[in-house]
Structure I
Amino acid sequence: MTTLEFVANSVPVESLAIAVKDENGTARNLSAYSGASLLVSGPDGVLRTGGTAAITDAEEGTVVFAWPGTTLFDVPGDYRLALKLTAGSGADYTTPIRVVVTKGLEV
């Protein structure tokens, strides 16, 4: 499982590129999907929203997430990120990515 690390109250500037792969580690073709969104669940189980996700290379399974202007990591703890890929009235979800958020030095 992939693990990312951030400091509480971070507002990342650089976009996050996510490579969607199948169970064999091969890039998954996302051509059947019309959109994507990133789901962020905090250590309290509350779903946090914001930012935009876009399928930027469907054949290579690449989705790029642009962070919102406010933090999604408001408290230290373990978070989970997952993509919701949509097509018409249907949706698929990726396996969650673990995010460890630590207390910063300025807090």
Structure II
Amino acid sequence: MSAETLAAQAATLTCLAGIAVSHPSLPGAYFVVSSITPNKLTVQLDSPSEVEAWRDALGVSAEEIYTRRIGAQPSIEFEATAYGVTFHVWATYEPATVEAVAS
């Protein structure tokens, strides 16, 4: 199903604006709102701690977080439906090395 007008994406855009107002300290993100999936919002963040902030703001349990690989990079992610919108929130990160832990 594809949205034929911007109005079909209004619920997702309104949801995002509401989150910005109710959680003004949330980290900024790269957002994707597509006409192909008008009620889905992809939220790309810079770090796992930012994913955690979004998880908390959306009321998602920690058990719903998962990891996977995007190419060579590990990622931390969750998907959840809140406010009638399906969120896919994620960030890639550099895994800790033994040298970094020892420093």
Which structure, out of I, II, was relative contact order in percent (Cα under 8 Å, 6 or more apart) calculated from, if the result is 36? I
Entry that produces 53, 30, 23 once Cα extents along the principal axes in Å is calculated, selected from I, II: II
If helix-only ellipticity at 222 nm (-39500 (n - 2.57) for each DSSP H run of 4 or more, over all residues; to 500) is computed to be 0, which of I, II is the source? I
FRET efficiency 1/(1 + (r/R0)^6) of positions 5 and 69 (r between Cβ atoms, R0 = 35 Å, to 0.05), calculated, reads 0.40; among I, II the input was structure II
In terms of Cα Rg over 2.2 N^0.38 Å, for residues 29-84 alone, which of structures I, II is highest? I
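No lab work stands behind these numbers, since they all come straight from the coordinates. Since this is a predicted model, take the numbers as computed values, not measurements. Cβ atoms are built from the backbone, for glycine too; each structure is taken alone.
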